[in-house]
Every structure is written in C-alpha cells, then in structure tokens.
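In the part that follows, the structures are each spelled out as structure tokens.
Rule-based calculations on the coordinates, nothing more; no lab input. Since the structure is predicted, the reported quantities are computational estimates derived from the model, not experimental observations. Cβ atoms are built from the backbone, for glycine too; each structure is taken alone.
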Structure I
Amino acid sequence: MSDQQKRILIIEDEKHIAEGIKLNLDMKGYEVCIAYNGNEGVSLWKEWHPDLIVLDIMMPGLDGYQVLQTIRLDDEKLPVLILSAKSEVSDKIKGLTFGVDDYMTKPFNLEEFLLRIDRLIKRNDWIPKPLQSSLTETNEDQIVEFGNNSVDLNTATATCQLGIIQLTEQEIKLLKLFFINKGKPLARKDLLQIGWGYAKGATSRTVDNFMVRIRKYFEVNPKKPVFFKSRRSVGYIFTG
C-alpha cells in the first residue's frame, strides 16, 4: 500500500453495521466516510473520490445495483465490494455482471472482510495508472458492434449510417447502460437515475429526446427501430 492514506466509502443504510465497519477500518489506518442511502452514496463518490467502495444492495432510493451501474459508467477500475444479506447465486451473478470486484454476504466474518479490503486496495495499487489506461484502451470489449453499426466506448466515436460521428458524454453513458443490459427493458426512471443521477431539470422527456438522437444514428428507419425499441408503459430495450 502506498504511503498516502486510502479512502474507503461505505454505502450502507443499516447504521450500526456502517459504523462498526468504519470503526474497524479507521483502526486499520483508512480514511472512511459513510453514506446511508444510494443517492447520497453516488454524490459522495463523485465529490470525495474514494479508493474503494463497500456497497449494500437493499437501500432506499437507488439500490446497490443501480449505484454500481452508475459508477461503472464512469469508472471501470474503482474496487467495489458488495456486502449484502442477499445470498442467492443469482444475486452474486447480477453483481458480477454489473462489475463488482468482490461479494460477501451478511452475517460476515470481520477478519475475512478486512483481509478482502486489504487485498482489493493492494491489487489496485499494483497496477500503475499508465498501464491501467493502456489496458482499457486495448480492451476489445470497448468496441460494440450491432448490425452495420460500431461503437467505440473508449474514444466515444461510432461508425453508423451517418458515417463516423463523435458521441457526447451523455450519449456514451446511455449506450453503455443499454449494452450492459442487452435484452432487458429499462424503465425511464432507471435511465434517469443511473444515466443522469437526478440531474436538475432532467425528465422522462429528456430520455425520449436522447432516444430520438440515438435512433437517428443507428436505425435504418428510426420510426421502426430494430435495435433500440420502445416498451409501452416501461421505457426502452436494446436488442443488439
């Protein structure tokens, strides 16, 4: 571990658990901050820039999966450990699908938990930042192809019927969200919460306006979409 004190953000709505974890991490020399719901957690992640996040799943507002997806839209490298009472294999698979690094179930062994935290912090320190960037740039998963379209998530460019276009940061966020959830309907409220993070002035109409643009880029006939379809009374689905 580097000499600089590492920051750990705990996103957990059960106060006694959060404070117990904080006490033990404080004793290990970490700088620790607590958020008691998902929305506060996302705000602190953006403002405080932690080195690791301990994340519960079942919380008011944004749940843990939504928080994780929000983080992964911007940062694929930040270590995240889910600590949850949800112990089904399907829950762990869902967490791994959304990009979690480790998953522990409650009740948990404190010594094992602290060892896993140390391991995640040290593992992140072992990879120099320039190498991390290089790994991301050469990752084939950064290029998504569907139909005659190709989206490079790393350079924020797309090859489509309009030629080669430069995508905005918000367009890339939404496309990432669709690609991660291929074949799953996404409600407008989820697109707003994860893609915009409760941004002031963002409404369901904001999502619809973005979808008009995305269809213009990638659909041969935007009025009869093949890839980005509407789901009545729900939202949208990416079929790939």
Structure II
Amino acid sequence: MLQQILQKIKDTHEYEILRALEQVYSGIEKREGEWKEKSKIRCPENCGRCCIHFEPYISEGEALYLAAWLLENEPGTAKAIIDGTFLAKPGVQKDGCPLFDPAGKHHCTVYGGRCLVCRLFGFSGDNGRQEERRFRPCKFLPPEALADHVPPLEHRQYEEWELRKIFGALPPAMSDFSEQTIEIEPGAESALEPLRKALPKALAKLEFLLYAEEGKDPEKSDLPIET
C-alpha cells in the first residue's frame, strides 16, 4: 500500500494511475493466491534465479508505482537513485535486475513495489488460440521438486483440460492483467523501458510533485542507476 505518497499527491493524474495499479496488483495477489492454494506449486526456498539475467521492461505507471514504494519504504535507496549514487549489490549481472540482491535471503529488495511481470512470473498462465488456459511450471523449478509434487509434474505445457483434471482450478492469465494495465495507460505496451532507465525518471517526477505540494521547486536530474 502507498498510503502516505497517495495522500500527498491527491488530485493529480499520477495519483489516479497509482490507485488503479494498486487495484490490479491486489487482483493479481488474490488470483495467484487461489492458484497457489489449489496447485501447491511453490518457488524453491531462496531461489531468485529468474532475476539473475533478467531486467524488467516496464511502463511509466509501473515505474511510478515502484518509485512511490521506494519513497515510502526505502527513502535512502530512492535518494541514491535520484542522486546517481546508487550501486547495485555485489554479484548483480549486467543483464540482470539492478535491484536484485544475490546474497539476500529473499533477493528482491523492492518486493512490495515490484513490477507487473515480476508479479506474474511463475504463477500465471496464458491463453491459446481458442482462449483455452495453458500453464507451464517455472523453468527454474528443479526436476526433483516437480517429481515430489502430488501428482508429479513435468517441465512442459499443461492444457486447460489437464489443469482442471489435476488441480481442479485454472491459473490466472497474464494477458488479463496486462490488458487492465493498458486500460490504465493506453499505449503503454509500445513505450516500455528498462527498469534502470524508467525508474530514475519516475522518482524525479514524484519528487517534483511532492515538492510542489510543499510550495518548493527544486532542480531535478535524470541520472541512470549505476551497476
């Protein structure tokens, strides 16, 4: 939740975007929670392999949400990113997420503010040509974890009829939530940027709005995250 930031930027366009995204993210959490309960599929403890060589490409709204979360929960990190003094944790790969912590227990340092694809990965399916639901277990799940599942699973795509038979339930579809975010930000799918480029701009915009609420007008810089 972004209670403090939202309260401070009420009556702005950015407020509307953040409130709408918050509802989408809440919907994802609810639907994936239901799927996890039915499927009993879980990430391996302390995994994080999906972030090692992956940097999200995100919309302006996603960047604003992450920026707001940082300002509210990790102001020191937010300030370092704005100032251009932020350094990724040791061991972060050049093609990986700059907010990943290889040595951390949970790895993601911004879990509560994480982007859309990060929320969907591993616990959402997709739709086939006939709009039938499909699901493939995460490629990073070790074979032994799949073999120990009841019933045993494989690294392959499961069709809707199989999902209903095995789990008695269907996973949420990535496209459903992607479409919801496009409704919030028309054209967002064609204006995605890498996180390290989008986040500093979003932080600068929110900081400007926050200062404007206090009658201030500081200079802003658009500096990249260093890795």
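Matching task: 30 is the computed value of relative contact order in percent (Cα under 8 Å, 6 or more apart). Pick the structure from I, II. Walk me through the numbers on the way to the answer.
Numbers: I: 13; II: 30.
Going through each structure in turn, the value belongs to II.
So FRET efficiency 1/(1 + (r/R0)^6) of positions 118 and 182 (r between Cβ atoms, R0 = 41 Å, to 0.05), computed for just one structure, reads 1.00; which one of I, II is that?
Numbers: I: 0.70; II: 1.00.
Structure II accounts for this read-out.
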